[in-house]
1. A value of -8000 was computed for helix-only ellipticity at 222 nm (-39500 (n - 2.57) for each DSSP H run of 4 or more, over all residues; to 500); which of 1, 2 is the source structure?
2. Which structure, out of 1, 2, was mean count of other Cβ atoms within 10 Å over residues 179-186 derived from, given a value of 17.5?
3. Which of 1, 2 yields 0.96 for Rg/Rh (Cα atoms, Kirkwood Rh), for residues 67-226 alone, as computed?
4. As an exercise: mean count of other Cβ atoms within 10 Å over residues 59-66, calculated from one structure in 1, 2, equals 23.4. Which structure is it?
Structure 1
Amino acid sequence: MQSFAAPAKLNLMLRVTGQRADGYHLLQTVFRLIDYGDEIRVAPRPDGLIRRLQALPGVAEEHDLAIRAARLLKSATESSSGADIEVVKRLPMGGGLGGGSSDAATVLIVLNHLWGTGLSRGELQALAVQLGADVPVFVFGESAFAEGIGDILSPVDLPPAWYVVLTPDVQVPTGRIFTHADLKRDSKPIKIQRFSAGWLAEHAANDLEPLVCRIYPEVSRYLEWLRQYGPARMTGSGASVYAAFEDERAARETFARAPAGMRGFVARGLDRHPLWELAS
């Protein structure tokens, strides 16, 4: 089997600007990929079968995004090929790091390449949005300003950075947060034309963070500890939190100070997905 990266993402800001009639929320966010994530192992099969080689705790096969991605690509392209797929999980579920979405995107990119189905990056993104709002950015493969439900993507330039990412031992169901009556849903939209490092710092808040911290005090505790060392915020709908540092040494020294039992990792920001060339 061949192994492929499924990197995590961070939301460097996240605003909820409204809600569509179908229930999906309208967002503005800045995505950054990082060099830490899951691993996808794939072996093509000539018999057309899509097989999951290892179960994920609490995730039925029909809900596994990696398997759903393979079946969607097979159906959309009418491919006669199949694949054995194994997901090596490193990212926590319900952590706001995009693990399942990244797994799905990697499967789309890799099988499109291995099966020779020939879809363009844009065509893969159109399939990706059928799997979830966070999946397209991993196919897009660059740091991005996102609008709509997170699927309207524009590339942005971000300065080099290292991140301390902490992962509280709680799962935050995205649906619970987005359906909560107290969620802020009326942030004023901002314009990408003004984008810069200073602009990002000015708008770096996450509209979901106050609600998540109220419901899950452990997220608030992790944030409070990390804020001793600089601005820190929650990514996505949580539970993971992070802070940015200019160099690896500063990030690792900060992480080394974490209290016993406080989980997480250090990662470098990526400008492009490790599989960028496979989706070109």
Structure 2
Amino acid sequence: MKLMSFRFDGSVRHGVVENDEVHELGDGDLQLLIERSFPLRHADLGEPRAVRRLSDVSLCAPLLRPGKLLAAAANYQDHVTETGGDPLDKTNLSPRLFLKPPTCIVGPGEPLDLPEMSKQVDWEAELGVVIGARAKDVRVESALDYVAGYLSANDVSARTIDHAFTPNYADKAVWFFDWLAGKWFDGFAPMGPYLVTADEVPDPQDLSVRFELNGLSRQNGSTKDMIFSVAELIAHASRLMTLEPGDIILTGTPSGVGAATGEFVSSGDTMAVTIGNLGTLVTPVR
């Protein structure tokens, strides 16, 4: 089942996508539906209050302001090595999770405004996982039971930031916080167009991960190549913090990012992320 949030007649609403129609279920984005109706099954959602043509509505991000937006760094071996890192041995590691602010989120078709503080803005096509139930200290074996659905996402990243001073890059703390701040700009987490319910994604480790810049392929990977699986990421995150309905985890990106070749996005570009059968997320850059 494909669920979506959209704007119509000046307000945000949500519903089920069927062919070229959206069956409107209620006001607001998908947050309330997840909280009330998890696990998400079509038979439990009730009758639509309206049926609208997709062409008559404006899509939003499925979740506009989740409580937490987590992301995994360095979760594909080929991405680690393409940017100069050494191969990682997961037996000696834990997942590298960080937080992005909800103000990063924009929906399909919404423009990304390049920040003045960076000239090296890069793409990262990623599978997004939406949590459906409160999760604390869950086991890997049961972690997928807490998933409401999946979506296409782009962990946009500023590879360098101009602070208007010359930092000492030998200082690891300066480097780390410069890297982390490069994840935080407004618009740096496009996602959508849909939330595809978990029952339609039987194996989240069997999805293609593709990215195009101006119609040209730049990333072509698979979630099977994650270092830490979706279940392992959820289980680890739930040990660090309580996951709540509507929280989102971005699961890392395969090789093919711009930092590996020195190619970055510019005003006028168009980014497109396609994860498996979750729909294509298009983001214009300005």
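Every number here is computed from the coordinates shown, using simple stated rules; none is lab data. Every value quoted in this text rests on a predicted model; they were computed, and no experiment measured them. Cβ atoms are built from the backbone, for glycine too; each structure is taken alone.
1. 1
2. Matching structure: 2.
3. Numbers: 1: 0.99; 2: 0.96.
Label of the originating structure: 2.
4. Traced to structure 2.
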